[in-house]
Structure I
Amino acid sequence: MANDLGKPETEAWLTDVAAVRKDVLGIRNQLEAWAAPRPAKVPWTLRPGHAEVVPEPLGTVLVIGPWNYPISCLVLPLAFALAAGNTAAAKPSELAPRTSATLARLMRAYLDGQAVAVVEGGPEVAEALLAQRWDHIFFTGGGRVGRLVMAAAARNLTPVTLELGGKNPALIDGTADLSVAARRIAWGKFLNAGQSCVAPDYALVDRQTEGQFVEQLVRWLRHFYGPDPRASRDFGRIVSDAHFQRLLGLLQATKARVVTGASAEPAERYLAPTILASLDWADAVMDDEIFGPILPVLTFDDPNEAISAVNGRDKPLALYLYSQDAALAQRVIDETSSGSVCINHNAVQLAVPALPFGGVGASGMGAYNGRTGFDTFSHTKAVLRRPARGELPLMYPPYTRAKRWLLRKVL
């Protein structure tokens with residue numbers, strides 16, 4: 001991952017190794033309970049009888065992993081697929097080639113080849129895989145490719161889970177602790193050099209506190225990465241030249257004021273952590289998900305305006321609110337739609353196994369994490385058992401006047 005993405009060692013261990021190990025151990029510990037039949041209540045009109053929901057494998061599934069978290073976003077869905085009893089094909093991302101090769105070598109060495117096939121390659125390989133008939137396709141990546149995956153799956157009526165992304169807002173109202181908000185947003189945004197689907201894409205802050213908030217952001221960036229982030233061993237790099245040039249294009253097109261950052265070293269694919277201010281919604285950086293170390297800061301005059309601004313865009317994968325106002329927090333939860341909401345922090349909601357992780361609308365469909373991950377790769381089969389004897393013949397014809405009267409009374 002260091003070679004592919006310039007990932008700092010501690011960051012790579014934290015997000016792609018330790019987290020996955022913990023989650024896989026959690027799957028193993030909970031699997032017996034998840035896989036057990038779940039009793040269902042039978043209405044008295046069908047008694048005596050016993051109903052249950054029985055999880056069963058979907059069959060053979062395809063898991064397509066991304067490049068930004070190349071281990072966790074491939075291995076964890078694969079673990080859920082195997083836990084649910086499926087066989088699977090796993091395709092690592094070609095944009096992280098060394099990690100892909102290592103994953104393929106390790107999976108072939110340690111996993112049953114009759115249960116798991118690892119397939120490496122670029123877009124042509126992905127296209128060939130998608131042309132096959134699967135019982136489920138799990139894809140993590142961007143919206144453009146997600147639409148292609150869904151279109152390919154539709155040809156065989158294959159169900160899909162799409163883990164996409166979007167412009168995740170971070171709302172900061174006038175009651176927020178600005179230092180805490182800035183520290184947490186700076187961490188969540190610039191983790192993995194901003195290449196995280198749950199990173200705050202932009203900050204939307206109360207106009208009265210914008211200056212203080214931006215000052216705190218700059219202070220925490222310096223604290224995290226020093227006066228020269230390029231020299232920091234804790235700040236990553238952009239994955240490819242194409243992604244690097246796209247981000248440079250956004251900076252060249254923006255009309256915003258650069259508060260800090262914007263320096264670049266193309267040979268290293270290094271782009272400094274960048275804060276933009278004094279911009280509006282029509283700016284180039286607000287068109288699509290940034291997916292890089294650029295944080296625009298916009299303002300609002302009252303919470304109604306902020307909520308309306310969020311609701312006027314595609315539904316994000318995550319929405320973050322920094323506020324001490326419990327009533328406002330509840331309003332944001334009730335009046336907006338997003339894959340998840342986190343109050344007074346960002347990105348850490350993924351670390352709660354009991355919470356499903358997934359998008360809504362343009363940010364994706366389906367979810368995983370904890371039991372939700374097991375259920376994603378399972379078919380929940382309905383089973384009703386009734387004895388061969390011991391029922392009233394009301395439901396069977398001929399429907400006499402007495403039967404009709406009784407049926408109307410009973411039902």
Structure II
Amino acid sequence: MGFGTVLRTLRAETGLTQEELADRSGLSVRAIRNLESGRTARPQRQSVVLLATALGLAEQDRATLLASAGRPAPVLPGRCELPPDVPELFARDAATAALTRLLTTDGPRLALITGGPGVGRTALAVRVAHRVRTHFPDGQIFADIDQPDGSPMSVDDVLARVLRSLGHPDPPPTRDEAAALARAELTARRVLVVLDNVAAEAQVRLLLTGDSPSAVLLTSRRRLVALPGAHTVRLEPFGLDCALVMLTRLIGVRAVQRDPASAKAVAAACSCLPLALHIAGTWLASHPHRTLADLAARLAEHGLDQLTLADLSMRASIEAHVNELRPEDRQLLRGLSHVDDAGLSPDPTHHGADQCTDYDALARLAFANLLTPTRDGYRLDQLVRRYAREDAGQPRLRAAR
């Protein structure tokens with residue numbers, strides 16, 4: 001049976017007119033007439049996918065329509081691109097549970113994890129993705145959409161990346177066609193899409209399908225406030241008690257019990273951030289002749305230089321946030337590094353703060369998760385403060401030596 005006959009039969013079974021099918025699929029009425037009459041003998045794959053989605057076909061009928069067009073359905077059963085789960089992740093149970101519920105219940109399945117440098121956005125996203133992967137049997141896509149040079153991936157490259165994972169190695173030539181094909185595939189399947197380090201809403205907006213069987217989980221250094229229907233989880237640094245628990249897991253109970261004061265000093269010097277704690281604890285565990293007091297002293301003296309281990313770097317994590325700023329906002333951050341937290345207020349009458357009156361500029365730094373909102377203004381993390389001072393030209397102690 002030819003494609004035109006199959007399409008006409010399936011359309012008749014749904015009770016749609018050619019005009020209604022055109023409206024639902026985004027194809028023209030003329031294109032549908034040519035398909036049903038056989039004038040278009042070999043339709044493009046994306047057109048067939050759009051028609052199958054518009055008709056609401058079950059998997060078997062969908063496969064029949066694709067096969068009749070000489071376009072067998074792309075194979076993606078169970079494809080999993082997720083990185084391995086992070087065994088040392090803990091203390092994020094509430095966020096994990098909330099995201100798991102959102103991604104596995106009816107409604108728009110769109111979630112965003114955001115937070116400051118080193119707070120563990122990617123680790124949480126990977127943990128949640130592994131928890132829910134059985135709900136998405138058609139595959140789990142994972143892509144870090146940072147370019148190797150740190151620049152954001154273009155919208156077209158994001159669409160092409162997702163389409164390749166969906167079984168379309170040659171994406172359509174135009175952005176609109178590529179986006180329509182991606183949405184059609186995600187609407188017709190149960191796929192989990194995890195996109196790490198989204199820089200702006202525009203990178204992912206064209207992939208969003210609303211209420212569909214698929215789910216999209218994003219991480220971003222920024223608060224993406226213009227994503228419709230997104231459930232946002234903003235991660236904060238650990239409290240001191242939780243930070244000490246993480247440090248204990250890394251270096252052992254005895255080491256912490258022998259010198260609890262130094263353990264607290266290390267946690268504080270790491271700003272209770274998971275990445276910094278992981279680097280510091282792993283360094284100490286790999287240097288058994290060193291003590292917590294040694295580590296606390298090195299952190300006090302060397303700061304960010306000490307928080308680097310193999311390919312893990314607290315400085316690089318902060319730098320990735322700072323590089324996304326406007327030049328004037330980066331300059332403001334440098335200036336704020338010399339202002340104590342009492343002065344970080346958008347109200348010039350509060351605490352006599354006459355240096356920080358530009359509310360919009362402060363808000364942009366907060367949206368970039370480089371300032372933390374407080375009841376009276378904002379707070380600047382001490383590691384970000386150190387980085388900003390270095391960025392302003394203050395020489396590092398190690399370089400000076």
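Where a number appears in this text, it was derived from the coordinates with a stated rule and is not lab data. From a predicted model like this one, the values you see are computed outputs, not experimental measurements. Cβ atoms are built from the backbone, for glycine too; each structure is taken alone.
For structures I, II, calculate relative contact order in percent (Cα under 8 Å, 6 or more apart) and state which one comes out highest. All intermediate terms of the calculation are to be shown ahead of the outcome.
Working: I: 20; II: 14.
Largest calculated value belongs to I.
Supply the structure label, taken from I, II, corresponding to helix-only ellipticity at 222 nm (-39500 (n - 2.57) for each DSSP H run of 4 or more, over all residues; to 500) with the calculated value -14000.
On the way: I: -11000; II: -14000.
It must be structure II, since only it matches.
By the measure mean count of other Cβ atoms within 10 Å over residues 113-120, tell me the structure among I, II with the highest figure.
II
Where does the value 163 come from, among I, II, when volume of the Cα convex hull per residue in Å³ is the thing being computed?
II
If distance in nm of label points 7 Å out along Cα→Cβ at positions 121 and 201 comes out at 1.6 when worked out from the coordinates, which of I, II was used?
Of the structures listed, the value fits II.
From I, II, which structure was distance in nm of label points 7 Å out along Cα→Cβ at positions 137 and 217 = 2.0 calculated on?
Among I, II, the structure yielding 2.0 for distance in nm of label points 7 Å out along Cα→Cβ at positions 137 and 217 is II.
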